[in-house]
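Just below sit the structures, each encoded as structure tokens.
Computed from the coordinates by the stated procedures, all read-outs in this text should not be read as laboratory data. Owing to the predicted nature of the structure, the values given are computational and were not obtained by experimental measurement. Cβ atoms are built from the backbone, for glycine too; each structure is taken alone.
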Structure 1
Amino acid sequence: MPKYFWRLLTTLVITVSFLAGNALPAKAANIQTTAESAILMDAGTGKILYEKNAHKELAPASVTKLMTLLVAAEAVECGKVKLTDKVTASEQASSLGGSQIYLEPGETFSLKEMMISIAVGSANDACVAVAEHIYGTHEEFVDRMNQKAKDLGLKNTHFVNAYGLPADAHYTSAYDLALIGMEALKHPLVTELTAMKEYNLRNGEFKLWNTNKLLWWYEGADGFKTGWTQEAKYCLASTVKRDGLRLICVVMGIPEVRGHFHESIKIYNYGFANYTYKEFAAAGTKQGEITVNKGNTSTVELISDRAIGLCIEKGKENACRIETHYFKNTESAPIHKGQQLGEVILYCGEKEEGRIKLVAKEEVKRAGLLDMVKRTVVTSYGMAPNYAN
């Protein structure tokens with residue numbers, strides 16, 4: 001066959017792999033781990049740096065609560081509920097076993113304290129109380145968790161409850177949990193709560209200690225959730241940031257006590273030893289402008305919706321570059337603030353590593369007749385018309 005055919009086929013394979021979110025690691029990682037399933041992912045682009053049985057469906061135990069917190073945080077952000085809301089424990093919530101804050105029926109806490117109890121104390125009873133407060137029933141809340149999983153494109157995830165106790169058809173995968181972690185990082189409330197090391201509940205009478213020991217043991221660790229049941233064994237979804245590089249690690253099915261911490265540290269050590277972060281521009285920086293037709297202004301600035309940078313193997317930083325693309329050189333008003341109008345594509349060598357959205361910095365409204373006449377006069381004669389009598 002002609003050479004160009006093989007080049008075309010190779011390009012297609014690379015493109016499909018990237019879009020599927022299953023890009024191969026940049027290098028083969030020699031990591032021996034007792035985890036039944038594990039993954040190390042760049043939190044910025046989703047690039048996989050290491051994986052072991054990453055798509056295997058397994059019981060997640062209390063790591064389930066990462067999705068619980070994500071759904072609750074979204075409800076707060078959209079205004080459905082407020083952190084100051086009073087949440088009253090139902091009979092169903094108070095009857096939960098396992099990790100709990102021993103809610104009594106009718107006992108009341110703020111929504112924020114209930115969410116802290118989930119994030120820090122891994123409280124099963126608080127999960128049900130929060131679920132019922134936000135969506136009326138625990139079952140409705142779980143439906144929302146599954147809808148969120150679908151929205152994120154998760155292929156190996158299904159939830160039966162909001163707390164993670166063993167149940168038929170309650171499962172997820174290390175890869176899917178890493179994607180949930182990426183989404184959680186977009187919601188500051190989730191990371192704020194899961195980064196707390198301790199909290200005094202009931203006026204200090206009930207002390208909560210975060211079950212994620214990486215917060216004490218590993219520099220840069222600042223979030224996410226542990227889990228353990230006899231079925232699931234020890235699990236951990238966590239995130240660490242050092243020198244601009246943020247990684248997500250998920251380990252599942254580890255038999256040893258505290259093994260989920262030791263194995264995560266081992267995997268993180270590999271990541272930070274072999275990869276670095278290269279930033280081309282900070283989040284929100286101007287990346288050009290385009291012409292606007294029939295707008296109350298003639299141009300609109302395009303800014304990056306997040307930092308323009310990527311995770312790259314150490315020693316290969318100079319091989320990376322960016323390309324800026326606008327969807328159109330001219331757009332018609334109205335344009336909404338935050339509307340995507342282009343993208344920055346990141347390359348290392350010839351391989352595409354990620355894309356960053358370029359969005360409108362400000363709203364551009366459709367110009368009125370007077371604005372159009374004024375602009376025409378200025379363009380034609382270099383002066384503004386005088387409408388004063």
Structure 2
Amino acid sequence: MFQLICKDGHARRGAFTTPHGTVQTPVFMNVGTQAAIKGALSAEDLETIGCQVELSNTYHLHVRPGDELIRDLGGLHKFMTWEKPILTDSGGFQIFSLAQLRKITEEGVAFNCHVDGRHIFMGPEESMRIQANLGSDIAMAFDECIKIPSPYDYVKNSCDRTYRWLQRCKAALTDYTGRDDAVNPGQVLFGINQGTIFHDLRIEHMKKIADLDLAGYAIGGLAVGETTQEMYDTIAAVEPYMPADKPRYLMGVGTPGNIIESVARGVDFFDCVMPARNGRHGHLFTWSGIINIKNEKYQRDEQPIDPQCDCPVCRRYSRAYLRHLFKAEEMLAMRFAVMHNLYFYNMLMQRIRAAIEAGEYEAFRKSYTSVLDMRI
């Protein structure tokens with residue numbers, strides 16, 4: 001499933017094979033929460049900008065249009081006409097961030113839907129059933145995303161429960177993918193490491209879930225309130241206990257600088273809504289830093305967003321035109337901005353892979369970590 005091609009320090013260059021193609025790692029997964037990228041990008045657009053993996057959300061697709069409907073229409077790949085790999089997250093983060101009223105028990109979580117208020121129960125078996133109906137290539141385990149800070153005893157008990165949930169996830173997904181009518185018989189499970197910023201709990205939890213011999217492992221529950229240094233320190237503490245022959249996924253991270261630094265600490269997979277969200281507000285990533293295209297200084301600027309960028313937008317349109325689209329509140333502004341930002345992230349990962357292969361990752365890291373996160 002996962003081939004480790006080479007290393008440069010702790011940075012890893014690999015390849016992860018799925019039923020819908022092989023993913024070159026390190027990789028950034030483009031977030032299409034409801035089977036669509038916010039900013040009006042189609043599946044065809046994702047192919048054009050170099051997307052390798054599309055990420056959709058279990059909870060949101062369960063609420064609408066319904067996972068059983070997607071199953072009946074042939075699964076998520078056919079539904080959104082995307083034939084490359086798909087990862088679905090478990091819905092746990094959305095439950096704990098969106099639901100106003102929720103009750104956690106050993107069985108799972110009861111809560112009210114944020115859309116229409118209806119009662120929903122989700123536990124490991126329910127999350128696996130929904131993801132099996134969607135037919136993604138990678139299904140994420142159902143876990144509790146613990147807020148930071150939280151009391152040590154609460155975090156420990158939550159980690160223990162999340163481990164028990166993971167055991168149930170593994171059994172349930174094995175059952176669903178083994179059925180004759182399975183949407184994607186090759187669907188695999190990634191476990192999620194929790195423990196907030198308590199290193200001893202993180203390590204203990206990682207050791208336990210590693211013993212389950214899953215297809216991959218994620219570090220969850222970061223980028224939710226801790227400092228950047230606390231996040232980096234936590235990754236560094238957990239990494240030695242993550243199986244070297246399995247992909248490592250840092251959930252919900254982050255800025256270009258965060259990604260570069262996390263790759264240096266041994267991470268392979270990333271996702272974040274930041275490039276699309278920032279793009280919709282006119283904040284654009286370039287190889288010289290972040291620009292706000294709405295600023296007046298771009299009113300007559302005939303340059304592309306980034307002279308070093310070869311995305312479809314930079315090849316044809318000027319900063320002046322894109323600024324005009326934002327000021328005129330044209331939908332095209334968001335589409336162009338999101339397309340540019342996601343292309344930038346996908347190209348960033350391509351350059352990261354090349355730097356690791358060349359044994360030049362440390363030089364790349366020093367050149368770009370601070371520059372790419374700087375606001376111009």
Structure 3
Amino acid sequence: MAQHAHYAPPSALRRFLEGQSSAGLMLMGAAALALAIANSPLLPGYEALLRSYVGPLSVGHWINDGLMAVFFLLVGLEIKRETLDGQLSTWSRRVLPGIAAAGGMAVPALIYLAFTSGPEVKGWAIPTATDIAFALGILSLLGPRVPAALRVFLTALAIIDDLGAVIIIAVFYTAGLSLPDLAGAAAVVAALVVMNRLGVRRLSPYLLLGLVLWVLILRSGVHATLAGVVLALTIPLQRTPGRPDHGHTSALHRLEGALHVPVGFLIVPVFGLANAGVPILGLSAEALAAPVTLGVGLGLVVGKVVGVLGFSLLAIRLGLADMPAYAGRLQMAGIALLCGVGFTMSLFITLLAFPDNAALQAQAKLGILGGSLVSGLLGYALLRIAPRDRSGTPSR
């Protein structure tokens with residue numbers, strides 16, 4: 001009876017973290033399968049399948065431009081919800097993960113640029129990303145060894161990191177713009193905003209216009225996946241009054257809840273399966289020591305630790321933020337290492353940075369896989385042995 005008296009349903013944040021953790025484990029399996037296929041006699045068939053056309057686009061483009069637009073829709077919904085009604089809704093909650101994310105993007109980019117020159121420089125943003133699903137998947141293996149405050153910190157940091165990646169893609173990886181299509185896309189966005197202002201709470205009109213927006217942005221020269229983010233920012237967060245079938249949820253909450261399972265357990269694993277296949281058997285020392293490989297790998301392993309941990313400790317030392325409750329510096333270092341797992345978004349930026357250069361793509365993917373693996377293993381090991389601060393009070 002006592003147990004039932006103290007029962008409380010899991011919070012939305014807890015359900016989110018548990019879902020992301022499971023999705024991360026699924027993504028690990030997809031990445032391992034892609035590597036196995038790429039280093040087996042199945043490789044020619046694997047590549048031929050991705051190049052084959054279904055309608056106007058190849059299978060690879062449907063995955064990277066179509067399915068990933070849904071992934072970015074979910075990213076945009078999470079950014080909006082957390083900013084307006086969640087862990088990033090107040091300045092005090094944004095300070096530490098925001099500063100950490102800034103350092104975690106700037107330092108890896110600088111390390112990458114230190115190793116590269118010429119056309120290779122276009123990949124500077126590849127090591128700036130953090131894969132939230134992968135990182136939380138590793139955290140799930142550690143159970144209660146990691147304080148809840150650090151899980152929240154990592155989630156908030158990764159969401160801000162995603163926002164940074166979206167801005168980087170929009171600003172630096174867009175070329176050959178079609179003004180008529182951009183004008184049409186702007187008109188669709190205006191219609192979405194008007195619907196929001198008029199109090200339209202049904203999802204179907206937003207999704208139909210979102211499909212039109214995706215087509216126009218695909219044709220405009222801006223990467224089509226950004227249509228998902230733009231659509232997400234127009235989805236209403238206000239509750240739906242007088243609709244008992246919707247309970248206390250908004251259109252944004254309903255859509256976010258509906259997308260978590262297909263994105264986490266289908267779309268992202270399929271993306272990983274389609275893009276993580278790198279032939280690594282028989283690689284030469286030159287490939288392993290290529291500037292792009294080293295720039296990406298060291299950017300993830302070293303740059304993320306220096307950027308995330310260094311900027312965080314500096315902010316705490318200056319009194320701008322508090323150390324997460326029950327967390328020590330070694331645990332913060334472990335979290336910073338996990339931020340070096342940059343799988344999904346890093347692979348995605350690779351495709352944008354080197355669209356017609358298979359050799360540079362392969363080097364970047366090798367750096368991503370190697371850097372993410374090292375970061376994940378070191379982060380897991382450090383968090384497993386790091387003592388937990390049980391004082392219960394945030395420390396400077």
One of 1, 2, 3 was used to compute mean count of other Cβ atoms within 10 Å over residues 203-210, and the answer was 12.8. Which one was it? 1
Value -9500 of helix-only ellipticity at 222 nm (-39500 (n - 2.57) for each DSSP H run of 4 or more, over all residues; to 500) was derived from the coordinates of, among 1, 2, 3, structure 1
Have a look at 1, 2, 3 and say which one yields 21.2, 69 for Rg and Dmax of the Cα atoms in Å, as calculated. 3
From 1, 2, 3, which structure was relative contact order in percent (Cα under 8 Å, 6 or more apart) = 14 calculated on? 1
